[in-house]
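Student: Some structures are shown below for you to check.
Read-outs: derived from the displayed coordinates by stated rules, not from any lab. Predicted model, so just to flag it, every value in this text is computed and none were measured. Cβ atoms are built from the backbone, for glycine too; each structure is taken alone.
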Structure 1
Amino acid sequence: MMLWVAGCRSVEKVITPSHFRDWAPEQAVLPTADFHGNRVTIQNVRNCQYFASDVYLVDYYEKTFDVSAVRAVDFIVVPFERTPLLAHTMLSFEIVGPDGKLDHLAVSVETRKEKQETYGPVRGSARQYELMYVLADERDAIQQRTNFRGEQVFLYRTTATPETAQRLLVDVLARTNELARNPEFYDTLTNNCTTNIVRHINRIKPDRIGIDIRTLLPGYSDKLAYDEGLIVRRGSYEETKQQAYVNPKAQLFAGREDFSELIRR
């Protein structure tokens, strides 16, 4: 009987995505965005305080700003150590505050995992995870990877104009709201972090990124972005990548209020 029940639960999970599961604490809350004219208020911007890779204090805050204050967007690549042809990719939007200080909002498209669940590419193609957009403080989205997971993080400034960055963020937030209303399954090949970023770009600039194997192997996505002129070139690709490496600065300036500014110097 226990095996039969477990099998039914597995079948149900594969058939229907859901918002109602026993989620890992850092992924239990979905973000949403409320627009009032050109101003947006984002609920549940995550800012976990990490003490180890699996020890953390979950916290959220609310962020309100004018969309016209978005000045730029960065592209972040986190290669998988054992399979570097794969990677996690993120965006981070630069926002100018009323006082002229710069702020950043990181966007990470992730598998939404249940407690005790771990990621696997094969399981990711078998409707075993829901998809979620994490909107986060960079002290969460970057620091957890550089300082506690031991992952390598590369941060590239894109060539997007302020207007393009603003349109991109609006599209991202619309997708965030859609996922909060209607859950979807993650898919390793067709509905992952990089394919969602590509769709956002192609929605605001049709056919900007064509069919390319490097969108399916996101460990090469920064080379694709370099070749397509989507990121600022700082010499050769290898030189650009070297300058984009932020781990030493992220470790040095961990926890600082001006963390985002310091890792970009």
Structure 2
Amino acid sequence: MNARAVAAWSAACLFIVLFTTNPAYKALVLAAAIASLAAGAGLSRMRGLLTGVGLIAAFATFLNFISAHLGATVLFELPASIPAVGGPYTLEALAAGLSGGLTVAAAIVAAAPFSLMLATHDVMDALPAALSRSGAAIAASLNLMPSVSASFVQVSEAQRLRGWRPRGPRSWAEVVVPVVLTSVEGSIQLAESMEARGFGSGPRTALKSSPLRKSDWFLVGASAAAVTTFLASRATGGAPDWYAYPALTTPAVDLASLAACLLLFAPVVAWRSHA
């Protein structure tokens, strides 16, 4: 699997999601991202991601619902004297929050293949030579959370074997402090290893190249076609935007824009062998 092809597909998903306010297209992009990631990484590896995405989307929806007291369809109303939360709660605010939650969820899932399906060196190799140092920073950041999570599990298990039990917020310092020190030590070791290997002394080299295969070109072509079709639809008056305010309406769907979103399901075919 070529990281450049994955980047092209992720960029196409993000472009459509951020370029439109229509929740119908956002939902299609989210469905394409979930289906594609399931084909490439498997559902078992997606459980944590989907749980986190669901919580973030729910929070975004809830936040807009309680903060935007706009719209014609009032569901219920709290006294205006209550600070921050007082006022009418409308169906339009809930719909706008759901649309925002779809945007966040689709964007996260579209970028997830970089952490679930690609190695960090693949991400680095996909960048131009001029961005090799930025690629090293990206690779280190991609490894940060998994290493901190593994260190937290190891330290907490070791402390439990020594008789430690959580007794309140202060007791967690016996776990957090060793995890932080371990992370700092790991960062120093990484820096020393990079210096010993001559990092920054010349252009980045690779053991082997990763050319684009037929499946990668298929994915790049489908991604480019999706963006081009969506832009053409917008230019000709299709792909209409949608606004929840002042009154809720059904999102209009254009056939060309719908076809552009369906092209984003291409990884289901290209990545099925990697499941």
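Student: Work out FRET efficiency 1/(1 + (r/R0)^6) of positions 46 and 254 (r between Cβ atoms, R0 = 30 Å, to 0.05) for each of structures 1, 2, then name the structure with the largest result.
Tutor: 1
Student: Which one of 1, 2 has distance in nm of label points 7 Å out along Cα→Cβ at positions 94 and 158, as calculated from the coordinates, equal to 1.3?
Tutor: 1
Student: With relative contact order in percent (Cα under 8 Å, 6 or more apart) derived from the coordinates and found to be 21, which of 1, 2 does the value describe?
Tutor: It traces back to 1.
Student: While we're here: Match the computed value 1.06 of Rg/Rh (Cα atoms, Kirkwood Rh) to one of the structures 1, 2, and report its label.
Tutor: 2
Student: When distance in nm of label points 7 Å out along Cα→Cβ at positions 174 and 190 is compared over structures 1, 2, which one is greatest?
Tutor: Top value of distance in nm of label points 7 Å out along Cα→Cβ at positions 174 and 190 goes to structure 2.
Student: Name the one structure among 1, 2 that distance in nm of label points 7 Å out along Cα→Cβ at positions 198 and 222 of 1.9 was derived from.
Tutor: 1
Student: Computing helix-only ellipticity at 222 nm (-39500 (n - 2.57) for each DSSP H run of 4 or more, over all residues; to 500) gives -8500 for which of 1, 2?
Tutor: This value belongs to structure 1.
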